[in-house]
Structure 1
Amino acid sequence: MNWAAINMSNKALPVYDVYNRSKRLGTIYKRELFGVDRKWGGDDYFYRIVFRNPRGNKSVGLLINPPRSALENAYKSKYSYGVRLINGTYYYAFKMTRTEPIYHADGRRVGAVAAGRYVFTKSNPSTGDNHPDWLQIYYAEKTNGKLDRI
C-alpha cells in the first residue's frame, strides 16, 4: 500500500535519482510531505518517492535508509484539523495549502480544491497505486463551504 508520508525526523533527507544514486535531486525537510511508492520495492532500505523538487515541480526520487520517523503517515488522525460527521460517518479534515486538482480513482480529473479549503478522508488513508502522490479522499469543500462527494 502506498501512503502520503511526513518527515517527522529532525533531519533533512537527501533525495537521489532512482537510477543514479550519486546524483542528488533535492531534500525532504522536517514536516515536508511526500508520496511513498511501496509497489516499487526497496526492501525497507530504498524508498521510491514522489516529491516537489527545488523548482517546485513534481519529481520522482529515492530515499536511502531514512529513519522510521521520516516515514510517518501524514494523514493520521493526530495531524488532522478535526473530525466531521458526514452522513453518519466520521471523516478527518485536512486543510489545503494550495489549489490542487481532484481525480477520480479511475484517473479522470473531476475538479479542484482551493487553497484554504478542506478535504475529508478516513483515518490512515492510502494513496494511489499508480499515483502515490494522490491521496484517497471522500469529500472536498467547495469555496461556498458546501461539500462535494468524490
Structure 2
Amino acid sequence: MLNPRTRDAVEILNGLIRINNERIKFYKHFLDFGNALNPEFREFFALISGESYQNNIWLSIEIQTIEGNIEAETPTNELPSTRASKEQIPEDSTILIQCDLQEEKIREAYSTAMDSVYIPQYMRDLLKKQVRRLEAAKRQLGRLMS
C-alpha cells in the first residue's frame, strides 16, 4: 500500500498521462485529414503527438518506479478514422486557435503538477524536461500562427 504522499504523486502523474492522451487524440484527429491538412501542420502535429507518447512513457516509468498503478492507457495506433474524411477540414486559422487552446491546457496541467508539494525533486526534473518541449511546441505554434 502506498503512503498518502506517494499516492498523491501517482495521482498527479496519472493526470499528466491523461492530458497527454487528450493531446494525442486532438492532434490525431487533424492528422486523419491526411493530405487535406496543411503540410506544415501535418509535420508539426505528428511531432507533437510523438512527444506526448514519449512523455507518457517516462511518466509511466516513474509511476512504476514508485510502485503505483498506471490508470490511463496510452492511445494505440488505430486505422484511419472515416469520421475525419467525411468532415470538412476547418480553416487554418481555426485549427491554430484550437491548437493554442490545447497547448495552454497541457501547460497549465504541468504547471500545477510542478507546484505540487507531492512531487519530489527528481520527478520535477523530468517534468521540467517535458515542459521545455511544451515551450518549444508553443514557439513553433507561434511561428505557424504568424
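For the reader, a short list of remarks on this structure follows.
- Origin of the derived value 6, 26, 28, 17, 11, 7, 4, 1 (P(r) over Cα pairs in 5 Å bins from 0, in percent, for residues 23-62 alone; candidates 1, 2): 2
- Value 22, calculated as relative contact order in percent (Cα under 8 Å, 6 or more apart), assigned to which of 1, 2: 1
- Which of 1, 2 leads on distance in nm of label points 7 Å out along Cα→Cβ at positions 15 and 95, largest value: 2
- Computed 2.1 for distance in nm of label points 7 Å out along Cα→Cβ at positions 39 and 135 - originating structure among 1, 2: 1
- helix-only ellipticity at 222 nm (-39500 (n - 2.57) for each DSSP H run of 4 or more, over all residues; to 500) from the coordinates reads -26000; which among 1, 2: 2
- Comparing mean count of other Cβ atoms within 10 Å over residues 31-38 across structures 1, 2, the highest figure is found for 1.
- Comparison of 1, 2 - label where mean count of other Cβ atoms within 10 Å over residues 7-14 is highest: 2
- Each of structures 1, 2 was scored by distance in nm of label points 7 Å out along Cα→Cβ at positions 87 and 119; the highest score is held by 2.
Since every read-out is calculated from the coordinates, none of them should be taken as a lab result. Quantities reported herein were computed from a predicted structural model and do not represent experimental measurements. Cβ atoms are built from the backbone, for glycine too; each structure is taken alone.
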